[in-house]
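A.B. asks: Okay, got some structures for you below.
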Structure I
Amino acid sequence: MRFGEVFNHRRESIDTDERDTVRYVGLKNLDSGELDINGYDEDGAERSSSRAFREGDVLFGKLRPNLNKAAIAPFDGICSSDIIPIHSEDPTLQRYLPYLMHSTLIRDRVVSTMEGTNLPRTSWTDLSKTLIPLPPESERRRITEILATVHDEIQQADRSLEEARSLEKGLTEDLLQSGIGHTSWTTVPIGPREYQLPVSWEVEQVEDILDQETDKKPIRGGPPGGRISKKDRVEEGPKVYVQENIIYRDYSMGTEYLTEEKFEELKSAALEPGDVVITRAGTVGRTDVFPESARKGIMDSSLIRLKVNQQRVRPEYLAAYISDSPISKFQIESMSHGGTRTNINNQIIKSLKIPLPPLDEQDRIIEIHNLAQKKVEQERETKQRLRELRQGLMQDLLTGKVRVSTGN
């Protein structure tokens with residue numbers, strides 16, 4: 001059976017009297033592999049009224065369909081021209097549709113029909129011609145029940161993940177300003193604001209806690225992209241680390257490698273275990289400590305590397321402070337002219353003022369911070385396992401590879 005024989009492309013307009021409160025969903029509100037939208041804009045009244053969708057429709061992203069974007073609409077509204085609202089008059093098919101859109105049956109077809117080099121798209125015409133296996137209604141109901149149960153568990157895992165993130169954020173912010181077990185406080189000016197800090201803490205500029213003795217340039221950025229040409233890239237070799245490695249704390253990500261000769265030429269930008277690495281553009285100020293387990297490599301131009309005096313500050317403490325402390329974030333925004341700039345530089349980082357506990361307290365703060373991060377990672381892994389389970393079930397159940405009992 002062809003997709004367009006059982007599912008319809010909604011082609012409706014929002015009525016004039018609905019325009020005042022209509023909500024708008026764009027591609028940015030659809031996440032890859034997710035069934036729920038991540039938000040919406042409230043300026044639908046300013047958009048074209050001819051791309052309406054209704055609650056329960058599946059909103060399918062036709063631009064770069066390889067990104068696997070298809071979510072259930074939780075309300076009526078207007079969508080981007082790069083989204084196709086799809087629905088069925090049959091309730092059992094409508095409940096079946098979201099899972100079908102995320103199956104390889106659909107994804108392989110729409111990817112094969114993409115047109116355009118820079119902005120590849122598929123179309124309703126191509127999608128509607130897709131051949132799909134459709135089980136009997138009773139089996140369809142049972143498949144939907146199974147997949148909906150897993151989806152509910154994913155939503156619960158997502159809530160647990162957000163709770164863990166919120167706990168980590170609040171705990172980290174408190175530790176980085178209040179420390180552990182203090183009863184005496186003093187008011188300290190940091191940048192344009194004043195803060196209550198433990199009396200025993202010092203306040204230092206980053207510049208004063210860098211390792212000036214063993215490294216002549218303890219703070220530096222990565223080399224400009226123009227210094228690495230096509231002939232310098234190989235399939236295996238020293239790695240080029242980018243922002244995503246720091247943002248996701250995952251040093252296995254990325255596939256850009258250099259020749260040994262090019263690595264030696266750019267060795268001043270090499271990352272070593274214990275280096276504090278900061279994102280300088282786009283997602284500004286995300287910070288991590290380069291781990292022992294990461295392969296040899298250099299940073300690219302979107303990163304700044306610090307080598308610190310570990311007799312004064314633990315790299316993990318400094319990384320947590322720059323990345324997570326509101327005191328640090330406010331200083332960065334202030335020195336970046338209210339956050340309107342899209343990047344920071346070495347001078348801004350060197351000028352940051354850091355509340356500095358004694359080393360033994362830094363160690364305890366790091367230990368508690370790591371436990372909170374571990375909880376977040378556990379919840380993230382739980383959600384990922386459930387997503388992989390759902391994907392495997394969709395592949396088996398929607399293709400008929402595995403049949404389900406309907407009790408008939």
Structure II
Amino acid sequence: MRRRIAELVAVTTLLVLVLALVPVGLLLRSEAAANATANALLRAQSTADLVAGLGSASVQPDDRTTVFRPDGTSAGAVTPRSASVQLAERDGASFVAETAGGREVLVPVQSLTDGTSVVRVFIPSSELRAGVARSWLLLALGGLALFATSMLAADALGRRVVRPIASLAGTASRLSEGDLTARVTPAGPPEVRQVGAELNRLALRIDELLTTARTESADLAHRLRTPLTALRLDVGGVRDPEENARLATGVDRITAEIDEMIRTARRPVRAGGAVRSDLAAVARERLHFWSALADDAGRRLTGDLADGPIPVRIGADDLAALFDVLLDNAFRHTPEGTEIRVGVDANRHAWVEDAGPGLPPDGTPGSPGSTGIGLDIARRTALAAGGSLQLTASPLGGLRATFDAAEP
């Protein structure tokens with residue numbers, strides 16, 4: 001916008017300067033020629049008065065004046081008797097005529113002793129344009145000064161207009177990064193101040209909605225604990241060992257999903273698109289963390305990680321939570337001893353795959369009884385960071401969850 005304002009002012013100022021200075025320059029040139037002609041006419045008239053009183057033979061003209069006598073001779077500056085001289089001699093009228101190299105002023109005079117003579121004063125082109133170049137230079141310098149002043153004023157105006165807009169953009173960027181305390185100080189034109197006030201109200205409303213959503217999610221999860229505890233007690237009363245184990249497993253899975261909901265609700269606001277982290281470093285750290293759990297569970301956890309750094313547009317905490325959800329899903333929904341692999345390539349693709357039973361016929365991941373909340377949370381995290389989460393068949397024979405991260 002600042003550049004657009006400067007361009008508009010520049011074009012407008014140039015147009016005004018052209019419309020104003022060009023006519024003034026032409027007028028100055030015409031005025032210089034008129035002044036030179038008037039001076040020459042005055043000189044010719046003075047010479048004509050002398051010729052009329054003393055006779056053409058008694059007058060000695062200067063180097064630009066010629067007196068053409070009736071007998072065909074002339075005095076003063078040597079120049080041929082042109083058609084203009086003959087016309088002035090025949091008609092007896094004074095006039096100004098253009099000639100090669102300048103302009104000539106012709107004044108006929110009737111002498112009492114000699115007859116009709118013609119006084120010719122020559123004005124060279126340099127005298128017709130005397131002072132014009134200097135005047136044009138002053139006009140050009142004045143125009144440049146006016147143009148520079150207008151550009152400085154345009155720059156000051158642009159800064160005044162753009163500064164509050166840049167403040168709005170900075171506040172919006174902070175909000176997108178998850179800083180819900182960011183507020184803008186309304187400034188600038190009334191319209192910009194109104195946008196700033198609305199942005200502050202929007203930020204406050206977003207903060208209220210997120211706080212309410214997290215509170216309600218955590219409250220709902222806590223409320224579910226009581227019926228789950230009662231359900232667990234009821235399951236304990238089932239005498240059939242197989243049925244008891246099946247029901248207890250289902251209750252454990254629901255409890256784990258509720259715990260995940262509580263952890264998600266208690267997490268701070270997810271970082272926005274301006275943050276970044278190292279995909280390879282985070283994957284390596286989570287692989288090391290889960291390796292200890294894999295050893296305890298008798299599972300084989302391997303990694304196929306590209307060398308970093310691999311910058312991606314997602315916060316390190318969000319990325320670690322995403323890996324945790326995918327690994328937890330693989331641990332919980334595959335039999336003991338199943339191989340699990342974590343992979344990262346240089347194209348910002350990360351995946352967790354296993355050698356378990358894979359996707360069921362209906363395409364819904366997870367074993368019977370799983371609600372899939374963990375994978376939904378992982379998918380929302382990926383989408384919020386500008387990426388995607390895809391579930392496909394793994395070369396190991398089971399499920400592969402692939403996270404395509406966005407560039408920072």
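Since every read-out is calculated from the coordinates, none of them should be taken as a lab result. All figures in this text were calculated on a predicted structure; none of them were measured in a lab.
A.B. asks: With helix-only ellipticity at 222 nm (-39500 (n - 2.57) for each DSSP H run of 4 or more, over all residues; to 500) coming out at -11500, pick the structure among I, II it was computed from.
C.D. replies: Derived from I, not from the others.
A.B. asks: With relative contact order in percent (Cα under 8 Å, 6 or more apart) coming out at 16, pick the structure among I, II it was computed from.
C.D. replies: I
A.B. asks: Still on this structure, please answer the following. semi-axes √(5λ) of the Cα gyration tensor in Å was computed and gave 47, 26, 22; which structure, I, II, did it come from?
C.D. replies: Values: I: 47, 26, 22; II: 106, 23, 14.
Clearly, the read-out refers to I.
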